[in-house]
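What follows is calculated from the coordinates using simple rules that are stated; it is not laboratory data. On a predicted model such as this, the values are computed, not experimentally measured, just so you know. Cβ atoms are built from the backbone, for glycine too; each structure is taken alone.
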Structure I
Amino acid sequence: MNTLSYKGYVARVEFDGDDDLFVGHIAGINDLVGFHADNVEALKHAFHEAVDDYIDTCAKTGKSPEKPYSGRVMFRISPEVHARAALAAELAGVSLNQWAEKALRDAAE
């Protein structure tokens, strides 16, 4: 994946061939925070600056900076899938939350 990570924030990076630039945006937050550079080292520096500036700007304006994810996931599934997942968790000797976290972690790798 083309990602960078800093202070709990992750950015997705793409290459813009028209301008010969790496362009990145922080993922997982509603605020739009972007950065760019023409080489990898400068890109990492620009990302760190963007995150630090975002946190500083939020502090100056009295806004709490968004955190990428809270750790809470709410979604609806069919009762049949719910029952099968609950049974699989019970048979594995773990809670449904623990079982689902492992399944999601494995699927996201």
Structure II
Amino acid sequence: MASPKSERRSRQRLPMRLPVSFGSPERSIETSGFTRDLSVNGIFLYTDSQIHLGSELEIVLILPPELTQGEKQWVCCQAAVVRVENATSGGGFGVAAKIESMEILPEILG
């Protein structure tokens, strides 16, 4: 009988489907996707673009009130890819990344 995996996350992830845009300093390509779940320490997202394990990402998204104590906020996260997997349906890739830093962005008007 297989033993259960030990939980390595330090914070609970909230299941949320949010649009994200991201890029990598190693590649000058910006792409998009959507989250499966996230916390202040980590994110799992789906994308059609191939991302490599160990890549550094800059991710921009709107955090929901559940993670910001009451109001939506635009943020830019610096993250490191810790796992990449093939998405189960429709192609694409699942990407797990550890958030290393997060900057609140000014509200985008318009």
* Asked: Among the shown structures I, II, from which was the value 0.15 of FRET efficiency 1/(1 + (r/R0)^6) of positions 23 and 95 (r between Cβ atoms, R0 = 30 Å, to 0.05) calculated?
  -> I
* Structure with the greatest value (metric distance in nm of label points 7 Å out along Cα→Cβ at positions 31 and 87, set I, II) -> I
* For structures I, II, which has the highest computed value of volume of the Cα convex hull per residue in Å³? -> I
* Computing relative contact order in percent (Cα under 8 Å, 6 or more apart) gives 16 for which of I, II? -> I
* Source structure (of I, II) for distance in nm of label points 7 Å out along Cα→Cβ at positions 39 and 79, computed value 1.4 -> II
* **Structure (I, II) behind the derived value -15000 of helix-only ellipticity at 222 nm (-39500 (n - 2.57) for each DSSP H run of 4 or more, over all residues; to 500)** => I
